[in-house]
Structure 1
């Protein structure tokens, strides 16, 4: 390095703005071992208190991208490829439904995804509940499948943005994860490097989300959209409700079943609303040259006429899986959670439901934990639903009676009943573009 890392730490600590070259050299030095963990951790802590400007955040994003392989799907396919990303929540199986619908509308969809950690589920974990499904494809296989099938969702390549992976591991153990510029650069570096030129971002807001308030979510959304624009990508960010689980199903195979039902036009109202909106936005950003309302209309038509389900079947088979729902694993024990009294559901705490599913085995506490694909929770009553005493609130799908009993108590505690329904609102709280 031509610059001392200690000088960059000091200058950032003092609130100074670093140049693009300085940030690039810092990241390069960290990857080469010239900058040790303790200095990079100190720089992250300085960023925690002093922040980064928009230019600095993009310089960091670009340095992450430059640390590894970079795809250009548009050049490879001669088409505008679209992608979607969610910041993670409880019951969030949106990509499983959005991909086939968009593909059925004639727009190529290519996504590199990750596994779940903690109470938030991962797209790859859901897909791996499908017998035979391959989440690991080579770059050539990934591109070829998008060309031939119109859709591929795979694991993130180890060759993409390795600097972000290394830095995230460091941030995780140094209390520097929740820094908006570093969150934004981490997400957007992977999306930009993965090669799509039109991206819809879904930032979850509320109890079960990383961003607890709408104001905080807007800040993150605006920074990610700005990074996309600086990288010459078209980006739209949806801010969506995560005060209660999304849809009804929470748990891998359960969520696959619900995604398929939604693709066929029979999904829960809130989840279907989000799927149609995300599809509409992606189609409007595509090379079809249509408006948002027309994008929504085409998405609904693909769900109604069976073309989206046909696209789903082609996709799953192309990646080695069996698209039949009967092959999905079923839990050994299914128990019902009943309403303790008459009332209206005023709240279903998303975090509590997510943690209950985690305890059942649907998620992992550490990256090395195994996942039980069959277990989870189905919330039959959601916010605003009137229930009578003894009526079904939810189902617990468990591997044994002991874990089922524990989860039943946790799920019941997640429900709040009252006399008056809460103020209704849609799943999409705001749109940033």
Structure 2
């Protein structure tokens, strides 16, 4: 099927610039971009469906590098810092995912809201239950979202309701992966929740699987000062938190490390040398009083940095909101450090949420921006009525989109050229 789409396209580039195509046309053929043109005589083009999004902004589908499916129902409810918040609010909620109906209903709700915010690719944690993880894959597959999903691994320092048997959870990894890894748009991700929740035996086995099977790995690193202190006690023979993961071969170009606030120079260099991915989660870092990650400094140093909503530490599944928060928190850091180079610009966070994240996930040949031959993953947004798009400069269009707080819900979302959501 051929679809003709008109609108104001924002096209992010790998160099952190953004092209603005005002009132352009994209012709989509069988889910892929066939033409990108400014002036088209509609009567001379063969198409089956025409979408006229004049005065609306069309962007590549957004990419969330770090979020938690079972925590969505806890958005805004909890309080306190990380470890207390997990024990008081999150672990009891995740325990409920042992019940099939609760897991199904909650997961469907999560994906409904995820897509409505324009996210078409996400890296996610399920609850620590095999059944709930398989449910997540089933619903993800039905939704068409490009889904990277992991079963959180937790065989110590964990409530009894969530505690896993080490040998059994390794079997579960292979059972789930054999069924879902690389099926359609799904990938299985190895997910040691964080160092505190894993025995050395589990970390060792997961590292061996990562090396032999080539899965992506996701975990948390240096999110909270108390967490770092506890890890240093638990792994006292290892020099620092980052080196715990390195010892077990868990730091590779396919490793996503969430937060990374409290790193020393040696750890930062190790992450750069290992070519790992950092998921910056500024909303969550603020909500849980964790701290401020030095995003711009990390980018300038050559680290791969993307953004994650980290629900329910983060209180929104909107990657546009996460981009705004990243900009704003960087301004606070610049005031604190008296250093203007700490500030992230709107164009930068937009690229982090699209083409840069696609590069990190090794899918940039297919998605991440608009190029002929790429798949059409896209979200359509309408600016608040105070703005008139025809009066805005190109750079102002990017900024107003990022700060468009009254209209965070997309008007339409496409995945592989398929209309999967329309308001």
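Read-outs: derived from the displayed coordinates by stated rules, not from any lab. Only a predicted model underlies this, so the values are computations on that prediction, with no experimental measurement involved. Cβ atoms are built from the backbone, for glycine too; each structure is taken alone.
Looking at distance in nm of label points 7 Å out along Cα→Cβ at positions 66 and 362 over structures 1, 2, structure 1 comes out largest.
16.2 is what came out when mean count of other Cβ atoms within 10 Å over residues 138-145 was calculated for one structure; which of 1, 2 is it? Traced to structure 1.
To which of 1, 2 does the computed value -14500 (helix-only ellipticity at 222 nm (-39500 (n - 2.57) for each DSSP H run of 4 or more, over all residues; to 500)) belong? Write down the numbers at each step before the final one.
Details: 1: -14500; 2: -10500.
This value belongs to structure 1.
Structures compared: 1, 2; top value of mean count of other Cβ atoms within 10 Å over residues 322-329, i.e. the largest, recorded for 2.
Match the computed value 25.9 of mean count of other Cβ atoms within 10 Å over residues 202-209 to one of the structures 1, 2, and report its label. Working shown, then result.
Values: 1: 25.9; 2: 19.2.
Structure of origin is 1.
When mean count of other Cβ atoms within 10 Å over residues 250-257 is calculated for each of structures 1, 2, structure 1 gives the greatest result. Once FRET efficiency 1/(1 + (r/R0)^6) of positions 90 and 346 (r between Cβ atoms, R0 = 35 Å, to 0.05) is evaluated on every structure in 1, 2, the highest one turns out to be 1.
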